[in-house]
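Asker: The data blocks that follow each hold one structure.
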Structure P
Amino acid sequence: MTNTLPSRDAIRYRPVVPDDVPFMRYLYGTTREDELRVVPWSEQQKAEFLDLQFTAQKSHYETYYPDGEFLIIEMDGKPIGRLYIDRRPDQIEIIDIALLPEYRGRGIGGMLIDEILAEGRDSNRSVQIYVENFNPARHLYDRLGFRHVDSNGVYHVMEWKA
């Protein structure tokens, strides 16, 4: 696998279906690997923790974003990530975006977020995302012009305006 940006035509979105839950659970776990690497738990304890956290997050998103779009990101027909997005009249909120580790750092996330920013620009809406301070993607959001506007627990609320 190369680190070059794939063709945009190779990447598609599709709605999440119940059969995607194992993939989404695995993907979620990959986003917590660095954090859990330093925790002195057994692999079973880590897996149980991730199951609980994934279930809680999924329930939260479904409850608080009833009109949100929950999408699987596919490349050449293979699931490589997820994009959860909530479009409102005055704002677009990126609820969550995550890619499998082997697809991170290749420009895919930046390309997809650029498209969301173009949508915000074209519709005169701001774009908002919650980011944990230690999330490596924070640098991407800074580079794309997001600004820290608030904090909510361990999350920074970042906003982009045209």
Structure Q
Amino acid sequence: MFLKFADEGIFDLVTANIDLSGNVLEFSGAYRPGSFEYTELIFGVRQVSLEIDVGLTPGPQGMQKENWRDPLIGIRHIRPLGERWRAIFRADLGGFGVSSDLTFNGLVGADFNMTEHSSLFMGYRYLTLDFEEGGFLADLTAEGFVLGVEFGF
């Protein structure tokens, strides 16, 4: 996931510009217990990279970058809705004080199998991060619609 936010505020004689950009990359695996037909347990690592640029006019400029990795565990439920469609529900928690205090990722959507090895995903994601280290504080929530293509091999 790639993130880019920008905002500007005018306060009397000072203009403040804030830019936040970054990415979230996840490496995860899934295990389906034999007794659950459509439900999988998820485990993995989420890598977060953020850059914050702040500028005051007139005044100083500043930039800070931070990268961190968090373990994650969760659950995913994939329910067939016919021959080519599937409903997908996912929730995971991460951080646990390793880097972030706590993260939550929730996803709901539908998957359309275009071919045997590719599919189109449409859905809605909610991701929240709570990270603090050495004066860098990120208490963020990103939510919105998701569109993606998946290739399997």
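Coordinate-derived values only; no laboratory data. Here the structure is a predicted model, which is why all the values come from computation and not from measurement.
Asker: If helix-only ellipticity at 222 nm (-39500 (n - 2.57) for each DSSP H run of 4 or more, over all residues; to 500) comes out at -11500 when worked out from the coordinates, which of P, Q was used? Walk me through the numbers before you get to the answer.
Answerer: Values: P: -11500; Q: 0.
Structure of origin is P.
Asker: Just checking, which of P, Q has the largest value of Kirkwood radius over Cα pairs in Å, for residues 68-123 alone? Don't skip to the end; give the middle numbers.
Answerer: Working: P: 11.9; Q: 12.7.
Going through P, Q one by one, Kirkwood radius over Cα pairs in Å, for residues 68-123 alone is largest in Q.
Asker: Given a value of 69 for percent of Cα pairs over 16 Å apart, for residues 12-91 alone, point me to the structure among P, Q it was derived from.
Answerer: Q
Asker: Work out which structure the value 19 belongs to, where relative contact order in percent (Cα under 8 Å, 6 or more apart) was derived from one of P, Q.
Answerer: Values: P: 19; Q: 14.
This value belongs to structure P.
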